[in-house]
Structure P
Amino acid sequence: MKVSFKKRIALFNTLAVAITTAIVFIVIYGVVHFSSYRHLDNDITQEKEEILNTLDWKGDLIIINKMPEWEEAEHNKVEINPTFIQIVDNKDRMVFKSANLQKITFLFNPSTKKEIFFNSQIDKQRLRLGQFPVINDDGKTIGQLTIGISQQESHNVLNNLLFTLCIAFPILLFVLYIVIYIAASKAIAPVHQLIRTASSINDSNINTRLPLPENEDELYQLANTINELLSRIEISIQQQKQFTADASHEIRTPLAGIRGTLEILIRKERDPGQYEEKIKNVIGQTDRLNQLLDQLLQLARLESGSSKREMVSLDLIMAEAALKWEKEITNRSIQLSIDIPEETIVFSDKFFLAMIADNLFSNALKYGLDRGKIYCNWDKKSNTMCIINDGPGITPEQILFLFNRFYRTDESRNSKVSGSGLGLAIVKKLTDLLHIDISVVSIAGETTFSLRFPR
């Protein structure tokens, strides 16, 4: 069974109030019950003092001095708030019994050494009894005094109180449930507004934001958090659309080149040398397309990939990356300097770290100058590795978009620099996965990529 949120609020709050109210009612009833019996016991104790003052004894014999008080009407018959008196000696013989007891005899404990109070009933009337030992001057118990007074009035008060509490309890809970339900309905009204607004948002109006409540409470924080999430989703959707457009453009370019070359070849017969040249061009475009698809697959895998961390020798990783590009470095007469001590160890994923090094070396070679220099050094103090090239430099505005997919600076697009603009995007994904901070600083003639490894 589905129960709405406001009903659950009302039920839980009513349950909490019910438990609290029940405890309060029990305490109230207990206090009144204790007070009522305490009052009766005080009256019995006071009566006991008066009676004991009229008694005398000789050895084990109890002597009763006749007192006018015992001839009062309250001791002669059973009526409203009567007082009953019974005295027995230590041989269980009746010494005195008030006239209103008639043929009734109170039960008593002949061996008790201290006063006790208990409840009893005669002629359908509830009594509160007190039994007290009669002690002579030698400290010996020579009898028992039992005094009873009516507890009917206290009983009626307690019954009426219990009845009132039992009737008031469900009525109070019902009223509280209604009040709490109405209050909960008003309290979650802004939530319904958020739900209606959020349910109307889709990819066509992703720029819509939830209205923020006037009070900066938890609902305000919830709406603000959802708005921030919508902003991130909007950016992600825009990036996906841009990615689709860029990927289509990058794939269309080599395909158009291949198609154009093949169309030229079939127009007329050509010399074998021309066929060879055009076929090499097609192969080059195919290689470019394969490289692009490989990089796209790498990005797709990195979206949900996990890393395997281990202790890795950073100098070996960089040496292997440099060895891969040794031919191009030699052909372009580039001076390469790797200043990383042999004992440099980092805790990272060896395969992913090799991919980072390969892409950064490739980037440095693409944008570096012929007969130029590439430096790679290690700062032990900051746990940072830097790769520096002497390329034309990158503006601060371009650095903001440098790690976006398919982003290439205007200079690289207008030049003969090959590439798809995915290499640095892969580097960024890998550094995020490995918790490596990557930063770029560039001025004219020098661009530095810094990798700060976690300690």
Structure Q
Amino acid sequence: MELNPGIFKAYDIRGIHGEEMDEGTAKDIGRAFVRVLARLRGKPAGELRIGLGRDMRLTAPAMAAALREGMVLEGAAVLDAGMVATEMLYHLVGSRELDGGAMCTASHNPKAYTGVKLVREGALPLSGDAGIGEVKAEIEAGLGEPPGGGRVEEVDIWDEYRAHVLSFIDPAAVRPMKVVVDGGNGMGGPMIGPILEQLPLELEEMYFEPNGEFPDHEPNPLLEENRRLIIERVRSTGADLGIAWDGDADRCFFIDGSGEFCDGDFVCALLARQILARNPGATILYDPRSSRAVPDLVAAEGGRSDLSRVGHAFFKARMREEDAAFGGEVSGHYYFRDFWNADSGTIPALLMLELISEDGRTIGELMSEFRSRYFISGEINSQVADQAAKLEEIRARYSDGGKVTELDGVSVDYPEWHFNVRPSNTEPLLRLNLESLVSRADMERRRDEVLGLIRG
């Protein structure tokens, strides 16, 4: 298959299997990745040790085998963990001090998709800005005859991974409660199921068996239509809370006992409280779309907060720069210094169970603190023909009186409200997130004003 340049994204390599990428593409990616990694590490390809994992997608076994073949052909030693969640590949790379890793996954995308997430040492991701473009360039330049000489070692990391993530909490602190868990037929079930079974929980499991057909719903709980089933189950069973994971299980999402979705920035604030209790005065990162609930809570708890650009590649680099203990994105990615600055879908779930147990209030009661003070719009997408021109128009309109910053798109801050508008990496869209600290009506009024400018 001829190389499709469109598969090389900002944070990974991804496309429709058989149309945009196939096993031949995967083999070439494996070869090119070894060459790029050898340069980054400053060592011969024959000295590289690279982790490999794959998710539950129907095409993943063949795609991962092709990736492995390509890496072996270039001389690398491949530690193959088999079918695992994405964060387990990060754990393999970080804990065994490997030179890098490749995870065959299309994350939360529909079943037709396949893809690869690539990391270097310390589970630091390759991105469109650093590394992924070089992989593309290697393939486009022609790979030639491979030197060969690599080898494969199959590894089992399940027990060591589970022991490590459990170390983030005191399991004895978790009290009995009823929890609905939705694995979305992804990797969440096998990853976290055996961990939760060690805790005094009454579990109501939904779609915990991996199934690349995704017969029940697409593995993206950030979309409202994919949350309906777990919301109904939480309400019908009288559960204390619900937890859902995306396809490769590196993100988790919470539903309170009334069936209301818990916004990611409010979850970030609660998790920051748990992290700061263990790491007094630590730095917490958040993204420019977030509610002011995050910096406000961090300050109240004696910590320091700072911003990062949106996206896991940027967050992980910034976590290292700032020696941050924790970082969180509105989208449900949560990062931990003691997990190689990587994102995890397991650790937030465990921390939330511990927090609810120790605090004594329900997750809904904890959320109500924020919902009654911080009125957020959620992310609203608008199709825009000329993103740059529209962003310039927004700068001009709000530069008088508002504080304008451009860490990621355009952010405008006033004392009682603020908003961020970011361009999509892949589509002609602008994404608006707005918050008022006055009232919901004030938020809606200001939201409509900014949307009028974006769409006008």
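Taken together, the values in this text are just the output of simple stated rules run on the coordinates, not laboratory data. This one's a predicted model, so the numbers in the text were calculated from it and none came from an experiment. Cβ atoms are built from the backbone, for glycine too; each structure is taken alone.
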> Where does the value 10.1 come from, among P, Q, when distance in nm of label points 7 Å out along Cα→Cβ at positions 98 and 434 is the thing being computed?
Replying inline: P
> Thinking only about mean count of other Cβ atoms within 10 Å over residues 10-17, which of P, Q has the largest value?
Replying inline: Q
>> If you rank structures P, Q by distance in nm of label points 7 Å out along Cα→Cβ at positions 266 and 314, which sits at the top with the largest value?
In response: P
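When volume of the Cα convex hull per residue in Å³ is calculated, the result is 138; to which of the structures P, Q does this value belong?
The read-out was computed on structure Q.
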> Among the shown structures P, Q, from which was the value 10.9 of mean count of other Cβ atoms within 10 Å over residues 202-209 calculated?
Replying inline: P
> From which structure (P, Q) was helix-only ellipticity at 222 nm (-39500 (n - 2.57) for each DSSP H run of 4 or more, over all residues; to 500) calculated, if the value obtained is -11500?
Replying inline: Q
>> Given a value of 1.9 for distance in nm of label points 7 Å out along Cα→Cβ at positions 90 and 426, calculated from one of P, Q, which structure does it belong to?
In response: Q
